[in-house]
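FYI, it's all coordinate maths here, none of it is from the lab. Owing to the predicted nature of the structure, the values given are computational and were not obtained by experimental measurement. Cβ atoms are built from the backbone, for glycine too; each structure is taken alone.
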Structure 1
Amino acid sequence: MEGLRRKTYEIDEQRAAWEGLASSCASLPRRLGAFAVLGFFLFTALTTAVVLFYNVFGERVIEGQGVHAPASAFYATLATSAAVVLFGFGLWLVRSLGTYRAFARVLRDGGHDPYRPTRDGLAPYSDEQLLALRVRYERMVEGKKKNLFERLYGFRSDDSFSLGPLSALPGTFEMDTLRVEWETNLILSRQEDIPEVSWWTEGRMELLPRKLDEHLRLAFTLAFTEESVRMLKRRYGYRTDRWHATVPEGKLWDAVRDHEQARRTRATLQRRRG
């Protein structure tokens, strides 16, 4: 029992380290866009302030008319705004990379590869995150991204996972079976190099394990239940009140379960955001 408690603690600690690594990998274009918006508002505010300053304190050539600010003042506000954006973005980038290296060092000291999160299996991933990732894989067309998910997580198009309704839920025997299947696929494909998840890749694709808090659990749950409901509606009709006549008897209970869980999860998230 003591060994079991110790193992659970180690997994939780490991997930916390992975969470720190993942949280330092924000999307570069998105963050640059945020700083650009900030720069635009700063430029607008500075330009307005300069125009007001010249109209209040500037010398009027013709009485009653406004005073035109010189072009040099306009270029000065533009340069100031650009400098603030570049400085802020550069500061964020340096801090983000520094945090990433720090958490990578923590994971490396613990015997883990910070660039290959599934090298030692799927234990750092919660059931909810794995199902959300598997749903993303389900929507992908053949190509590099789908191949990345196969090599990284052991997903296969013909594995035991299915949508509409879901074949497994978090914390169930079916989910444990899926984990074993995916980890077996990883072991069997070890002759291929496990792809690296770099700072840049994580910022774009969000592949690293996350420490599950309540909000994240709800977000992951909504991702895979909503996709299952969409699949059910495409197969059996968009009028859920007629599913009793269109859904096969063996799948009806699971279909209603997915629909109700998606509805409750969406409502809970909306209440939290509100």
Structure 2
Amino acid sequence: MAYPATVLRVMIASPSDTLEARDAVENAIHGWNNANSENKQIALLPWRWETSSVPVSGGHPQSLINSQGVDESDIIFALFGSRLGSPTPGAVSGTAEEIERAIEQGKPVHLYFSSASLPNDVDVSQLEGLRQFRSEMSKRALLGEFSNPSQLEHEVWKAIEHDIPHLAVDISQSEMAPNGVQFLVQPKQERELQGADKNGKPKYRTNYWLEISNTGDRIAEDVVFASAGVNPTMTVITSGEPTKIHAQQTRRLDVAYMMGVGEKILRIQWVENGVKKEEDFYVG
């Protein structure tokens, strides 16, 4: 059954010698989704350059991976085996560049280094570069280790559980971001007893008005109302003096309708944070 969820993208970054580790991170993500997604209404979407990136021209491949992967992700997992990776125009390796870019953007970045036995064909220069990079990063971050894919899955799960509460706060704050003045206009009417005619039958008059609510979170200042449209058949009964409508406040605006074919459109003009605004509402 379908359910609403906030989708968070998780980038898996690494040199080319960590295929099993990359699969382990993705398995951990899917496992977390199966156990938590519906209950917490959060879904994690793994992003791997080899399966998720879109082939496109217009820049160095690493810069394109940065824009598609790093910039659009919420969490980054960086994995290292025995290689640092190939250098890029801006960093000692593509993975190192992705890490730096994510850190600059204030995103959670988790670095894990393999403690498994080195392969027989290890590239000594790559290994030395990796050790130097790890030494430098140890001064700026708390680093993790893994000896096998199963242990890495466990570590990734822990990291996700650490990140989600902080990211959930960011999500809730963005959902509560100011939405400004939001007008809701609803036509209303009622019959009012006006006495009786000469035969004693009750006489009624129909009163028409519009309920105008500011459902937003900002005050609307210098608010004025007017009929608009071609051949308007609605008259706004107002003093013409500007007024204020505070957030979550409702005002009554009396109107009169005329016979004939025409439009019933209310035009609201107001000032919001010093900016003049205008919106038309069809009310009949």
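Brief remarks on what is shown
- Relative contact order in percent (Cα under 8 Å, 6 or more apart) from the coordinates reads 13; which among 1, 2: 2
- Taking distance in nm of label points 7 Å out along Cα→Cβ at positions 120 and 136 as the criterion, the top-ranked structure out of 1, 2 is 2, with the highest value.
- Which of 1, 2 yields 33, 16, 12 [Cα extents along the principal axes in Å, for residues 40-79 alone, calculated]: 1
- If Rg and Dmax of the Cα atoms in Å, for residues 152-239 alone is computed and equals 26.8, 92, the structure in 1, 2: 2
- Computing P(r) over Cα pairs in 10 Å bins from 0, in percent, for residues 56-199 alone across structures 1, 2 gives 9, 26, 21, 13, 9, 8, 8, 5, 1 for structure 1.
- Structures 1, 2 were shown, and Cα extents along the principal axes in Å at 86, 55, 40 was computed from 1.
- Entry that produces -23500 once helix-only ellipticity at 222 nm (-39500 (n - 2.57) for each DSSP H run of 4 or more, over all residues; to 500) is calculated, selected from 1, 2: 1
- Identity of the structure behind 4, 15, 15, 15, 17, 16, 14, 4 (criterion: P(r) over Cα pairs in 5 Å bins from 0, in percent, for residues 88-143 alone, calculated), options 1, 2: 1
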